[in-house]
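Following are the structures in question.
Rule-based calculations on the coordinates, nothing more; no lab input. Keep in mind that this is a model prediction, so the values were computed, not measured. Cβ atoms are built from the backbone, for glycine too; each structure is taken alone.
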Structure 1
Amino acid sequence: MNKYIAEFIGTFFLVLTIGCSVMAGVTGGIPPLAIGGALMVMVYAGGHVSGAHYNPAVTLAVFLRGRCPAKDVLPYMVTQIVASLAAAALASYLRPDFVATAVSADFPRIAVVEFFYTFALAYVVLNVATAKGTQGNSFYGLAIGFTVLVGAFAVGDISGGAFNPAVAVGAASLGFITWANVWVHMLADFAGAATAAMTFMMLNPGDK
């Protein structure tokens, strides 16, 4: 149960930070910095308890890589999505006057950027948090947080910069993306994560 609580807390504060920082209307690089920073500190806080996935796509990648028991996959994903919806509800309560503008419904571009940056995120997670060669390192949280920061800066205006099915659900409930686009995020994010897992295993055949 402790690991599910840790997953809830980490996902909750990630999505709450996304919601509140975007809804604050601050321009420039502040929201990506806040979001990447929130993920970084929550990864450091919960990594020793749950592995600090905070992302159903990451859970899939870690499972395929062989470092997440099958019995935990669905509970992790459900916990992450529930935490995202709870955080979105709190963000809406805290900023009741916010009027959302959803990113454009450009399905091909959304799919491409979500696939590649979710691949990058899962690839980094697998290499810095599960690989034998980096075992015991102190930089894993920084690397993971900065991957999301980079993606948010680079392509956040195209897809909303979710790279995470739970974040996509929370973002849709806040109006940052349309509900009609959520399936694109889901498909692209899970595909990117699965591809990252296969790539990791191909590059690290002896790392079981």
Structure 2
Amino acid sequence: MPSRQETLRSVLAQSGQKSELADALMRIDAVVLNWRRQMHKRELGHRALRALGLDIELAQVDTLFAIAAEAGDGEETMVSTVAERLSIDPSRASRLVAEMVNAGYARRAVSQRDARRTVLELTPAGEAVVAAVQKYKWLLLGEFFSGWSKADIDTFVPLLERYSDWMRASESSEAKFAGEIAELSQSVATTRQQEGRPDGTALPV
């Protein structure tokens, strides 16, 4: 069986890409995988809560940040706004907001634009939490990048911004390689039919 690197080189060559990209792509993939695992575990967030002595959960901190975002975009914040900003369903957003209101970190108020509408605001305690978490992150991030040269930072930041757009750009690539992707899908389906389910049971015919 060919190695992952050999397979990658073959895929790149077949798609008309430079096979010498393989080494770099494998390194990038490894870094992003590790990054994704750390983000999933939210290690920095948990460290912040411990260091700051905050007896709340990360989901609740996210809720406070979602409410605080109104100051940046001029939009009044409602429960539906929190749900949209956090990409969660309205019922979960409603529960989180209620928890923050009951804990004294947020409050409900009447909209200045429509008196029939209830909006959300941070209390001074909520604002203090958001500010503390933000400053904690900036302190650690600033310390890390303080060891970088200006040239490194000037190179890294635009490239990171450029790379962050790759998911949107990949949509057009998916259309470009529709045939190859269909073959890959069929290969998986065929193998499953031949060998049965991963748990060893037979697939229905």
Assuming -25000 is helix-only ellipticity at 222 nm (-39500 (n - 2.57) for each DSSP H run of 4 or more, over all residues; to 500) as calculated from a single structure, say which of 1, 2 it is. 1
Name the one structure among 1, 2 that relative contact order in percent (Cα under 8 Å, 6 or more apart) of 12 was derived from. 2
Computed 4.8 for distance in nm of label points 7 Å out along Cα→Cβ at positions 114 and 146 - originating structure among 1, 2: 2
Cα Rg over 2.2 N^0.38 Å from the coordinates reads 1.43; which among 1, 2: 2
